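Just so you know, all these numbers are worked out from the coordinates, no wet-lab data involved. None of the values given here were measured: they were computed from a predicted structure. Cβ atoms are built from the backbone, for glycine too; each structure is taken alone.
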Structure 1
């Protein structure tokens, strides 16, 4: 026996040193690869207290994971149970090398309590794994990645937990250490003694069973350790730092590209070496859970885009070209978008930038950074984009609006409404940035006219820019034309700075988002209000009083750029209920689970020829709600919903929230 103990110590020492060394080598290469990429990151490390809070709520508390109830519960059971097993497994590793090592006698009560809880939690891991197998083998959701990798992880984890229980069971039968007894501290493992009648085995057989369980347990743990850095469960290492370093605000800005950098040889994301380190951490953190794909309107309507797959494909491309990236050999790195590659033009241009993928991701991956930066490269460096967008770009460049109407006619929509221009009323309390849709689109002009009447009815002292206003730059920027976007944004910024407005009001979520979150990049940082919030505030002040008549069966469609981009979901509902005697019918997918209309990301001005039209999918949902009127808070949403309902031959009316308030408050 002494010979075996010596041999065991030697083998364990060799195995531990070898496994941890190999693990360290693999992780070091991953870190070096993350640091070798050359893209600029806008990340700043700040607000440490809030990040510590995020660690406890999102990592320890599994808040994001639990947003999907049963899978979230299963993952939480696996997470806590697996963590609970590790301290005892580490102790067993040390005892394998140094048999005399014993910590039980240091704090017997505390140690016994820990083992009791760990034994119970470990059993719950098997419950969670059972549900995972049920989903993979029987439910088989379309968005869930099926493959050997995930099955191996389930097998590894199951073996670790099962052998953990057998180790505990045999431990209760072996001679107990001085001052401590394992008997009674293993509530689940003790059942194995009864079920398999382990107590009837001889002392030698019990020791053999213990040692067999020990070696299987250790071999699986060390094998798992080596396997993790090269598997999809790399997220076990990357998810925690990625969540801890996540953006702390819901609002986000598109990265401003330095177009005046004379040393820049390329713009956007064209090759994997042009990623930044935070992008790579995002890639490492992906679990391929598929929640992003489940929520994606493009994937739901049979477009080739899957947010999960684009992250996976970029990660695979990074690993395949790792040697060239580490050697800083840019010429030896293939483009991301290439003939034989997985990421195609159709993939990139299917995205509506609705941000459903980022909102639902349990590990806070920022999928849009990859897509929008790739679009930038395609437009600025390759001149590769949907052909119909060329006319839109030309119109924006020549007339500062996507339809190409004369910029001088931007204020024609308000003729006869006595709406002042900012140049005539520079001291106005509110600068209303009307936007292109509200100024030129026939449907949008009606919304603007209703909004003007409501503001006048409430006694608001406002003014508009009129011909001095240009397109906000949203469409150009999200369609990848950063040069054109910056030109438009800088033009607007100069006008805004000339008037130095007290507040800016918008009736378009795209105007609201970019003015509020991105114009600061151009020195125009002003308080920006959206019309849903502002009209609700006017109502609560008693300046907009509904007449009390029912407006019928209203429902509300969430705009992506109000809801997921800026977290504004409740105020439109409160306003509509106030205007309609407390009545509002909800659609199936609302709030942060709302379904895109299909117009974002420049898609309003692109043909939709792949799969089912997104606005048709949303229109069918509106029809199923049984409402008589669907309300929007975005002119683009209103247009897309109207088109979808018309094509579905539905008589449901589409109104903007401003039109509802205008109707409800007429005397």
Structure 2
């Protein structure tokens, strides 16, 4: 299977090159036959990469330690569930997985566009396969997962197979890590598709509404999956790393956030182009920026230029990625410059108080946030290059810059949809904002009376109430109209209203999810923790909780040894729960890790870590946290995911028009939200 995998990579690289040439030539000559050959080469590329993935996964599942990648990242006693994840746990395998996802996206683009976007498709294929050539080439020549182990002897090199492998990194042996990296990769890789359509539109000068509608849908899917991956990564950090939090402004965390933020900006500004024919250059720049940041995030994870628990080991892959990033910038910006005359806006901004302005402010804040996060992430590298010493930028810098901008974005999440296109009258402002502001003010007074004095937390909860009322009010107003005109009950009216315009109301659901996320973020202001040494019978108090260590037990499984603390918890003098945090030592990798005990709740989590053992006293080092409102972060992320799915569902209007005019796409003119 090692030979099969290597041959498949060579075949994939050959088909990718063929697709580039055939796509460019077919588009130039307008030859349908040559374009078809480019599309078939793309499908063949997908087939070859699939063969390579299957070959590597077979080597992993059969414990073939003659393959260097398998010996480095797997072992015999590793559960099958985690052996699947070995595919993307190392540098070489994850690059192959990245390439496979690109191949699947490319094949899907070809299959879904057999009868539409025919002028764009030759160049869409060429651009996608240009990216595919880079990744399949780097996978084969620089980071090949099919390298064989060998030993040097007097007669030369001879094959070598160790009795067992080094095992999967203990930090990755957690259920969400089987889902989190694929979601992130699906988000990163998927941004290549809107980039390819944008480049094809620039090449062909087909810069009307068609490419932008197609690109919007192809952006929403990876945006949704990238967001889901970020949430799952936060859940992993919370449950596995044992530091009591879920977001630490780590460089690799930041790298995943950057394309999500710029993608969010694009999904909002694209509506101005669809509705008013404005921001055409800006939208192309956002597509380019989002794809660039996706590749940059992949580069940051793999180059070894930053230190992170999320990053791969340092390798020689960084310079190759840097060259590829430079090519992306040169190619895309050159095309954009050559097509500026075709991207002139059809209208101008009529009023500062309008929906266009709301979207524009939203974009400025999102891009300012992108710049701040990018600057803070790269500042240690910049300071080392300029001053010769590394100046670390920590969480205080990011919080100081990101929190005010996040609060402005939260306000616009509620206020933006209430503004009218072109210009909003004073009467409209008064009618739409009175109730939300009144409810928010009452909420603020109640919070202050309840003892909430932290400024940012108070403002977050105040604005969350404002946005929630704004969004729910839109559902109520639409449903009330249907109840009056169609005689429907409230539940049926909400359902029909939503399905009539899924894009608009799916966007509102996304905004509700954002509110829940911010409520979860506000809880960080009220967390408490304590650390102490415990032996059986010792007590530890944190806020209203009293922890008693009942026993310390040790044992082992085929995969790891462990020490477990058996802890009984009482709250306000009443029995509450039992918790069993562990410290584990994995045999194959010879690495320790913690198994955190978490008792979640809607109001707060009790979070207990067995940090280690004091060898002199035999006591367990236990750290306990009370983390308010964390569960709302996970709920909010799930609601954002559901809202995006809803926005992707074709509305009844679209389905009706598709029945009347089969094969034609339609622009739905509505007060879209996302």
Structure 3
């Protein structure tokens, strides 16, 4: 490669494309190199033609995008029971009709999101629907609400899984936060390898969880094995009703139970993650999710009503049902362990949904464009990384305590439910396909119910922490708008979309900082002369203390003896900084010369990475001082050192 190519490669200029005559260069290009340890952890880089290996099937979609919804049976029915228990034992029979209403809403949402998948196969779910039908403002609210909910989903899922683990092994309680961060790191790493890797890794525990739960429900309905065994803990049910069973109490119980529906939207957000035909496969996963989740919710509600399940100390409602169905024997412990695992792995749902949502926001100029870039494994690396950082910070802030995050949970996703349902009503009214009245009625009903649940969530949980979501969502919307305004202003300044004037070249002055004569100096001057015939070597000489000789004292004499061609300018200063004299010299030239100035910094590339700290100190300080100057091109010319022979 020529010196011009090497200097351009090292500097802040665009990489040149392959030569026009090299028709095979793209096909034969080698894969990018990655650090050995990192490549072992994340896998080798994938070509775009290999992206299909990381796309998922409908069954894998259950483990990749549906665990959040499926595992909600661990806390959804419990949330209903806790609210109804305020009304006393006589109110617990309402769990079945309330669950039936929730399952009906689940059916509406499944039908709705299957329609979203058909209408918006590019992914984005509520954001895409709102953007197309309700305008930019509503779409930004949907995007912000989903980002908040996805972050909470990761934190709540991992904290719930670790809480179940520490309940079984109390000695681990002091390690709650490290365990949470360990699970988070594992899930993040698997997703950096590709969603297909995480989907396949989580498929076995997902299947065990589904089969185990359905088996427990079936045994409980047909022939319970532990019905008369004593339950640990004590009943927390009030002997007398503390509150009259009112419409408000029923609505509270309904909205609390709706937390079982979180995650239903993730499949519609992640349609591009499926193999072709993507929409067909995503719709199959959505249908499977609806059938499995609906069956489990109804089965658990029937058993809870039949056995008068109420809140107990140190026992969840699900644990009580499992104990009565199969007894506290091996089956109980196997399913309990599986629940612990899948609760923690349910965070994977967010890692499938948020990076795609962030990429769509970035494509529309509402987030930095780097969120739309794919990494070596064809995943949206920056979205995965930011989600891990946000959820990790949240876990540390609440010390891994699930209860501290529950009041914030589900508000964001129900906001998205409401906006997507309302957007679909407008979509059907505009397009008017066959039976559009029926579709619009279904979506309008869903919008009303989910909107009502959102309001009840906000009102009933506002003082418990929901106010944080009320602040966070508008804050994200404000951030989106500020980023968008910046990109619009930058586009006007850059003239994006316009045909610019023909390019005109400039004469170039190349400045090469040197501090001694060496092979590196010669190497840098050779590269500089390949860029321009006007090259100036520049050295800064600091006035030294008497009795302490300076190594640059003889530089001018040595330069004269060497006579390399380019002239040497020595700048003298009373201070120790070499940056100020060089920038002052550039300013002096710039005042009377409009040529392009290139500062070409010689750097040494040692054979081992740990040796890089031993070289290139001038490069560090000078690059930092000049990188903001638009009137100077800063480039580096690198001279590699050979590995020493043994």
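To which of 1, 2, 3 does the computed value -16000 (helix-only ellipticity at 222 nm (-39500 (n - 2.57) for each DSSP H run of 4 or more, over all residues; to 500)) belong? Could you put the intermediate results ahead of the total?
Values: 1: -16000; 2: -21000; 3: -19000.
Source structure: 1.
Any idea which of 1, 2, 3 comes out highest on Kirkwood radius over Cα pairs in Å, for residues 94-317 alone? Mind dumping the intermediate values first?
Numbers: 1: 21.7; 2: 19.3; 3: 20.4.
With respect to Kirkwood radius over Cα pairs in Å, for residues 94-317 alone, the highest-scoring structure among 1, 2, 3 is 1.
With distance in nm of label points 7 Å out along Cα→Cβ at positions 182 and 390 as the yardstick, tell me which of 1, 2, 3 scores highest.
Numbers: 1: 7.5; 2: 3.4; 3: 2.7.
Between 1, 2, 3, the highest calculated value is found for 1.
Can you say which of 1, 2, 3 returns 21.2 when mean count of other Cβ atoms within 10 Å over residues 158-165 is computed? Before the final figure, lay out the partial values.
Details: 1: 21.2; 2: 13.2; 3: 24.2.
Of the options listed, only 1 reproduces it.
Work out mean count of other Cβ atoms within 10 Å over residues 222-229 for each of structures 1, 2, 3, then name the structure with the largest result. Write out the running numbers ahead of the final one.
Working: 1: 18.4; 2: 24.5; 3: 13.1.
Going through 1, 2, 3 one by one, mean count of other Cβ atoms within 10 Å over residues 222-229 peaks for structure 2.
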